[in-house]
Structure P
Amino acid sequence: MQEKFLFEYAVIRVMPRVEREEFLNVGIILFCAKQKYLQSIFYLDESKINAFSKEIDINELTDNLNAFQRISKGSAGSGPIGKYDQASRFRWLTATRSTVVQCSKVHPGFCSDPNETLLKLHQELVL
């Protein structure tokens, strides 16, 4: 029997007008400490975004979401936050904020394969 690992995830959302609290799910961030796994994935449906709000700059939004991925991975160009340990990066990325790109509350679960779980959640909650 495969071992199950505790993971935490949040849905990455685009909220064009924060005061209206309307949002579109565009990605998932998943953290599994035991597997030393922290990744995010996103997909922007430009027609859906434009139908939702014509004021959003798709290129700027894409840049922000790419920064989210760089920080998740701790890769070059992720700035000082990217140098934090995985748990701290996850907590920073999922912190409550009033910006166009924000996350849902953090949800826990158990999985055998964090990458497979990330892709499954992305399919179910974003695509």
Structure Q
Amino acid sequence: MTTHSHLVRIYYEDTDFSGNVYHAAYLKFFERGRTEFLRDLGIHHHELAEQGIAFAVRSMELDFVAAARIDDLLTVTTEVVETSGVRLLLRQTLLRDDKLITQAKVTVVAIKITGGPARLPADLRARLVPGA
């Protein structure tokens, strides 16, 4: 799988009193990157919900390398590292002009909307990892 890229602009609402991006805002940027990654593969959250499936973040490890600031244009990259029947391990980065700002290891699981784990449908898994 190639790396998916999505651009995000830093707005005033994303920053703290110092003008740097507030640490929790990075979670929003990574979420947008994951959503656009899925959208570009033709996977839409509302269609998953119609099948009784949703994605939930199981764990996330963040490494804040440098600060992002107001008006920065960042690139969010998303790449599938590993999959199983119910789990995706993703690597995500935030870059400013190819300079690493923040990186994340994200474990996402498929769940039934009614509760409990759900297997990823085969067609969806094939789009996430061609050849799987």
Structure R
Amino acid sequence: MADNIPQRYEFRLRVHPQKLAEVRRAVGARLRLWGRGELVTPAAMCVTELLSNVHKHAASPECVLTLENRPYGICAAVFDSETSLPVVKEPDFLSECGRGMFLLSKTAHEWGTDLHDHGKTVWFTLRAEAVDP
């Protein structure tokens, strides 16, 4: 990993379902730049879920996605203006929705939420050694 590559990357965006593939490509490119290629697939799934929740549940599609390269793996976070927290539900696998946070909770090493005066941050970590080769 080159020392001159920033280890934190921030995307300011308006979430729209048609833009999610573009965001996943950008996340993948950043992780590969950091030498974290093994985390691209789980990170893309988790980021997609967080951004989909902004689209479905937040009053505004404006959000900030932050990626950080850490010694153990990566941390990703999405800040939006909504104060209601995501809920992990037992999935109904016959339903077309409602599985995302369950899948994130089973994929990420850790995840959580932080409430702020003007919204919330939902974050997750992925550990490089926790990913199957």
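Just so you know, all these numbers are worked out from the coordinates, no wet-lab data involved. Since this is a predicted model, take the numbers as computed values, not measurements. Cβ atoms are built from the backbone, for glycine too; each structure is taken alone.
If you rank structures P, Q, R by relative contact order in percent (Cα under 8 Å, 6 or more apart), which sits at the top with the largest value? Working shown, then result.
Values: P: 36; Q: 28; R: 25.
When relative contact order in percent (Cα under 8 Å, 6 or more apart) is computed for each of P, Q, R, structure P gives the biggest number.
Thinking of P, Q, R, which structure, once mean count of other Cβ atoms within 10 Å over residues 4-11 is computed, gives back 12.1? Computing mean count of other Cβ atoms within 10 Å over residues 4-11 on every structure in P, Q, R gives 12.1 only for R.
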